[in-house]
Structure 1
Amino acid sequence: MATIFVHATAEIAPGAKIGDGTRIWQHCIVLDGAVLGKSVKLGHNVLVENGVRIGNRVTVKDNVSLYDGVTLEDDVFIGPGAIFTNVRNPRAFVNRKQEFSPTVVHLGATIGAGAVIICGVTIGEYALVGAGSVVIRDVPAHALVAGNPAHHIGWVSRAGHRLGPDLICPESRERYRESAEGLVIYER
């Protein structure tokens, strides 16, 4: 039977829900109401606010803050130092908690180190956001985006390989086709 590991320096609020097999490392803070699925890995110095939902088998590397309104679906990878926001026009002297814009990172997507995800966007299934990118609009399924602002530069397979013009994964040999939502697998 798997157990939950929480480093002695981590702070977990009593109202947080933590799934079996989860590992929470040094100096993490998980607030009341946060939900972490099974086998989640939080690197050191990760903040998880109370309105955050994290699926199963998610990895969040060091120095990431997940603010209210962020949802990470199953098998998501968040690189070190990635930044999420939850208000588009923050002011210290104006309370805008009612204006939080939800951000969803769908199944199997990867956010590279130091990327900035502006609130209110959706990252599609198995998409890959390049390190240091600034995402200001939705990212389609399997899209590879990079830059500031992030723009579409290619496609990636479920295995994370950049796809050539034939849209065939060099590792899995899965074949893809373009759709309105991005890429979809049409042959395994």
Structure 2
Amino acid sequence: MIGEQQSLVSVATLSPKKQLAFALLIFERMLPGLAAFSKDTGFDDSCYLKAKDAAWAALQNGAIDQTLNEACLNGAPDTEEFSHELTSYALNAALAMSDIVEFTLDEKADHIAYILTLVGDSLHLYLSNLEPSFVSSPEKDRRIARHPLMEQEQRRQDEDIRFLSELPDRFDKETISALRARASTQTPLLPLAR
């Protein structure tokens, strides 16, 4: 998607710590879908919450233990095991966290690109389900690309990038507190009716 490419180009200008913070802000928007899925199905999301906390700590301390990533990948929701309406969204959030952990280890931009793809896929799936039809068409894809939820997420990513670019390169407790405050005031990626 064009928006993903624009965000990726802009994120690439940020330092690795700021790229990690960008990924965490996105994950925080994805997390409510995983949490709702876990609540409804009894799925254990604790390793993703633990990995999220470790990733926030990595903004000051560096990389995360690879074994945490392995545990999260091995425990990701299986779309063949679960038939819940949020399974795919929960899986995308789990995969996003895995890429965040991987990014703390190698700082490769392809992890950020994949997270942006997961966000786009989640929104596309959600919006496709609002307009059920067995056939995907270029017109349907254009309507989805112009949908207010898709545009809202692109705006949030752009705003996150601007916010991060204005932060100091060295992340102290005050900077991380500002990031956590920003994350806590965001609306979820998907409008979850609960």
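Annotations for the structure displayed:
- When percent of Cα pairs over 11 Å apart, for residues 16-63 alone is calculated for each of 1, 2, the greatest value falls to 2.
- Computed over structures 1, 2, volume of the Cα convex hull per residue in Å³, for residues 88-175 alone reaches its largest value in 2.
- Answer label among 1, 2 for the case where distance in nm of label points 7 Å out along Cα→Cβ at positions 48 and 152, calculated from the coordinates, equals 3.3: 1
- Winner on relative contact order in percent (Cα under 8 Å, 6 or more apart) once structures 1, 2 are ranked, highest first: 2
- Looking across 1, 2, the calculation of helix-only ellipticity at 222 nm (-39500 (n - 2.57) for each DSSP H run of 4 or more, over all residues; to 500) that yields -24000 traces back to 2.
Every number here is computed from the coordinates shown, using simple stated rules; none is lab data. Given the structure is predicted, the values throughout are model-derived calculations rather than measurements. Cβ atoms are built from the backbone, for glycine too; each structure is taken alone.
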